[in-house]
Structure I
């Protein structure tokens with residue numbers, strides 16, 4: 001399996017754990033030996049692994065939590081660091097997510113997750129920039 005495929009598999013495992021409410025799988029996906037961070041939509045960033053794991057425990061235990069579907073994945077690889085940018089589809093909502101992974105003990109582990117809403121705007125006529133800059 002290529003690194004690209006392995007990163008996509010780790011990203012899929014994250015969304016599978018989320019959708020299936022599998023806390024044990026979610027906990028295992030997060031790196032243990034490097035700093036981690038997570039920003040859930042509308043939350044302040046979490047930067048402590050224990051806080052992140054507990055946030056996922058609460059989210060996955062909540063029967064009202066959404067079950068996202070992930071698509072439009074794009075992988076960026078930098079040696080033993082990788083990022084996946086993807087769309088998260090929720091009932092009545094669409095988010096964009098970035099998931100950062102590192103290779104830890106031979107497996108791709110999550111070190112950062114951030115998701116936020118996508119605001120679609122109607123296309124407007126582009127204005128020309130001013131001829132002279134003020135600053």
Structure II
């Protein structure tokens with residue numbers, strides 16, 4: 001299996017997926033990334049905070065491999081380089097790294113590429129049909 005870095009260097013879109021784990025918010029090694037959390041997420045439910053944090057940890061994990069940096073270096077890089085395109089899509093300026101994170105229920109996906117990219121995930125509810 002190719003590494004994340006190898007796929008990125010081949011100009012492939014890297015896609016990571018994960019399930020939520022509520023213990024992630026309690027891990028002290030994640031404190032530095034919490035500094036990136038916007039205020040509207042800080043006041044949200046624990047589920048929303050966990051979802052936000054899991055997506056950012058997945059991004060950091062991939063960037064560690066792509067850039068060959070340690071956790072704290074990647075978090076600092078995100079603080080310094082995070083910017084948004086015209087329609088709000090995030091990217092790391094001056095690095096040619098674009099990413100998109102999507103959450104739905106307990107699922108999270110992250111797409112990372114060297115060009116503008118997008119990903120979306122939606123949990124489809126099982127709806128019962130009613131006869132009238």
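Summary table
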| item | result |
| --- | --- |
| For 15.5 (mean count of other Cβ atoms within 10 Å over residues 53-60, calculated) the corresponding structure among I, II | I |
| Given 23 for relative contact order in percent (Cα under 8 Å, 6 or more apart), calculated: source structure among I, II | I |
| Identity of the structure behind 14.2 (criterion: mean count of other Cβ atoms within 10 Å over residues 5-12, calculated), options I, II | II |
| Percent of Cα pairs over 27 Å apart from the coordinates reads 26; which among I, II | I |
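Rule-based calculations on the coordinates, nothing more; no lab input. The structure displayed is predicted, hence computed values, not measured ones. Cβ atoms are built from the backbone, for glycine too; each structure is taken alone.
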